[in-house]
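Asker: Pasting the structures here.
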Structure 1
Amino acid sequence: MLRGDLEARGYALDTLDLCGAVRFENRRRVGRRFPLDPFYANPDRLRAHLDGDHDDAIAAATEALLREGRLDRYDVVGFSLCLDTALGPALCLARRLKESARPPLIVLGGPIFERSDFGYLLELDAVDAIVKGDGEPAMRALAEGRPLEGIEGVETRGRLARPASVPLDEKACPVFEGVDVERYRRLGLKGRRWLPYLLTRGCRYRCSFCRDYTNVRFTYTPTEKVLDDLSRLRRDHAVDSIYFGESNINNDPDAIAALSEGLIRRELGVAWGGLGTISGLDPELIPLMARAGCRFLSIGVETASERLREKWNIGKCRDLGEIRRRLELLHAHGIRVNALFIVSFPHETREDHVDTMRFLGEVAGYLTTVGASEFDLVEGSPAHMRQGVFGLSARPRPATGRYAFLDRYAAFDEIGGLGWEAKQRQARVRLTRFEQAARLRVGLPLALRLWREDPLYPLRRLVRRPYFDYDVYL
């Protein structure tokens, strides 16, 4: 979208997909799936390298990425980051570029900067600015040669900024010309071509563990604009599937119904899906979505403990029976579901965990995949801001200042319960037990289905080819 915005104004920029390049070059690598482990496998090594203590492995990987993108030919280099684990490689590249004869302006941006306070990264000499929220104002300023100081959504040394927000109806259609879209098709298990699209923003629900708790004012891209943009992507890139980004694509059932009716009317013939919630998936809406091409949804169940669902305000659907019925209906209409669970909430009892395991068994036949993670105390969430209410006490981060990103999780003790070390052991045991059940009840049937569809599937898994999980839904 940023590229489309600039090109509509007569400017041009190069888009370098280093993540896709690394994945593609190592798609048949046996052993480690991705060869960038030196960046993030050892925080102490990374911290030392960024402080000037040369690390041969990290330096060699940095030079390889530098050559891959030919980043040393630019006066301005921006890194768009979706995951905090990508900060290590980006900072190493930034540091290396700042050592060149003509050091470029280094700007960091991307989704992770909407969710947390990363302003401390400006303590690093290698980082000149951080873009929070939408990047259009910053990109326009750079293209026009204006300084970034004072631009909406841009943090520089000594200046804080609120995230920029550009109305969705003013967003440009995504531009992928010059991007190796074919590379991603070849990385996929089934060879389908996927492209992302920003359909909506925000989530109307207020789960107390989520950093988006206050972001309940959801908006949608106007339906006709969505249909026009998807028609263009279908025409220009022969796209097979669209992934709608953001937290909850069915915040407004009427908006999804209008989109579904438009897709049917225009006969676009493109599969689609994204993150959704059970609430808002009415029995009348699900068949309509299926007829319009909806093929997959990721849905957060989180826990099947009624006590925890009430305590943590998990209002995406409070009735477990309703969740079960909706999952059955989605399955019946060919919409494949990735169910998301959280294991080891603070003060989670054995009975709470058993309830979740039992519920997994009850709905396993309606699921295509299952995702599970340990509870994460997220800075900015109600649980972090009102720790006493939720019976926990966060520990100070051991790495402060510019290296705080190396501590991905906020350690906490349960008030009157387990300490952090014991809580980690509990989480590992319960997560392992849950994942074993998910592999047996959901993963094995999926593997058998994929094997019937493609006899080479076991071979692909054997060589650990880095395919994208979304392929399994089509």
Structure 2
Amino acid sequence: MHGSSSVSPETPSNEARLTPEKGGSVHLLGSMAQSVGLIGPSAGAGIIVGVVFGIVGPLGWITWLIGTAALCCVAYAIVLLARRFLTTGGLYPIAGKAGGSAAGFFTAYGALLWLIVAAPVVALGAGIFIMNFLNLHAFGVSQSNGLIVTFAILTSVFAAWVAYAGIRISVEILLGIELLTGGVIILLLVITLFKHGLIDHAQFHSGGIGFQTLMSGIVLVVFAFGGFESATVLGQEAVAGRRNIPLAVIGSVVVAGLFLAFTQYVTVLGFSGSSLDLASSSNALGDLAHLDGIGWYSYIVSGGLVLAVVANNIALFNAGSRMLFTLPREGVPGNWLLWVSRKHHTPVAGILTFLSVNVGTMVVIAIWKLTPLNAYGDLAALSGYGVIVMYVVTCIAAIILLWKLNPKGIAGIVCSLVGGGIMCYGMYTYLHPFPKYPINVFAWIFLGSAALSVVVYLVMRARGSTAFAGISVDEDTARELQAVAEPAGEFPV
């Protein structure tokens, strides 16, 4: 076992530790808060619900349920791996450990595409919600793309600071915000049901909407769930990681999936018959409060959404910085990514990298005078492609491991096949027929980056690289086992 507990920026080392406490510092609720925080169900309730309605129509709640079922299958595959392996890198090291370096590499490609694109998306979401809050009648601040970009940058700086200050304070903030905002939204939804009735018959009749249309929203649904497995980055920081991390992974999918399906149904019900268009609303829950005749509540729910997207940003910085921190530990050049704060034991280099990506993207949006809401939707779709790649390859890695361990254990293999298959079909429906301009620009970016990743992997193989084979997993798993066994005297001090 390695004895170093921190790393200075001048002397990065594979012995870098993310927490000084023996046995970790994040308990089950904290692990759950990290996963749910990166999903951001409250933020999704405020913005993605309307986007899904625009794509699918009144049956959007079924799309959420299909997506939740598919992701439960994916979560099961991830849990099979997370019970055996711990890491600071999330899915790509455990995929590499289970399925070989190819699985690790392409999971890493999907994870980095997702996170690097999602970071500015989540920051934009914060800017949009803050602008919506200030646009309310009591404040009267006019809509301004410049202000949205400014708020996005300020939110990124704040989230980076919280992520730097320590994982324990981060997850405590996440847990508090999620409980508060979830309660505020659920109360609004209950009021809506009392105002409009329980049953909306239009949401139970297809009206010519086919299965392919329902599936066409899966890419955005999967993007909305992106990060449900992010508790897996707490391999050096979670208490009883091989138990609590899997519980957090599967629990976050179930909680967020049911919450978002319910929100979709009730929000569509509330907008039904009104003059407002849910698909184009940038503050659907605030508008819903007005439709319910409680306009004052829009201030509460809009303020809650601001807190929710701030939490979403914090969770992303937590997960993304740890994924980058793990790259050198997996044999990838870039030891500077191992820079850990001496005081807080947090991955400084990764935090600063994501902050730079966010600020740079906001500057581009400002210079090109892009519409933040359009940029949000386009980048979210591109990020969704990365999420699907990450989950599909992880399912394949789980199948490989299960086949090695017990070829007759069909249940886990079938579950992984179902989850990965639905992910693939969701991507197919989004790419066929091929989207038109300007959406096709992001589809081409994805296809181009995917082709480039194949070339890079082939070059790595030709050079005999051993990267992405789950190198970091053994060390982190051994540390967790030592932390559990030491009190019983099973390991020498």
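Just so it is clear, none of the values below were taken in a lab; they were calculated from the coordinates. Quick caveat, the model's predicted, so the values are computed rather than measured. Cβ atoms are built from the backbone, for glycine too; each structure is taken alone.
Asker: From which structure (1, 2) was helix-only ellipticity at 222 nm (-39500 (n - 2.57) for each DSSP H run of 4 or more, over all residues; to 500) calculated, if the value obtained is -11000?
Answerer: The correct label is 1.
Asker: If Cα extents along the principal axes in Å computes to 63, 59, 46, which of 1, 2 did it come from?
Answerer: Answer by label: 1.
Asker: When you work out FRET efficiency 1/(1 + (r/R0)^6) of positions 158 and 326 (r between Cβ atoms, R0 = 35 Å, to 0.05) for each of the structures 1, 2, which one comes out largest?
Answerer: 2
Asker: Now for a separate question. Looking just at relative contact order in percent (Cα under 8 Å, 6 or more apart), which of the labels 1, 2 belongs to the structure with the highest value?
Answerer: Top value of relative contact order in percent (Cα under 8 Å, 6 or more apart) goes to structure 2.
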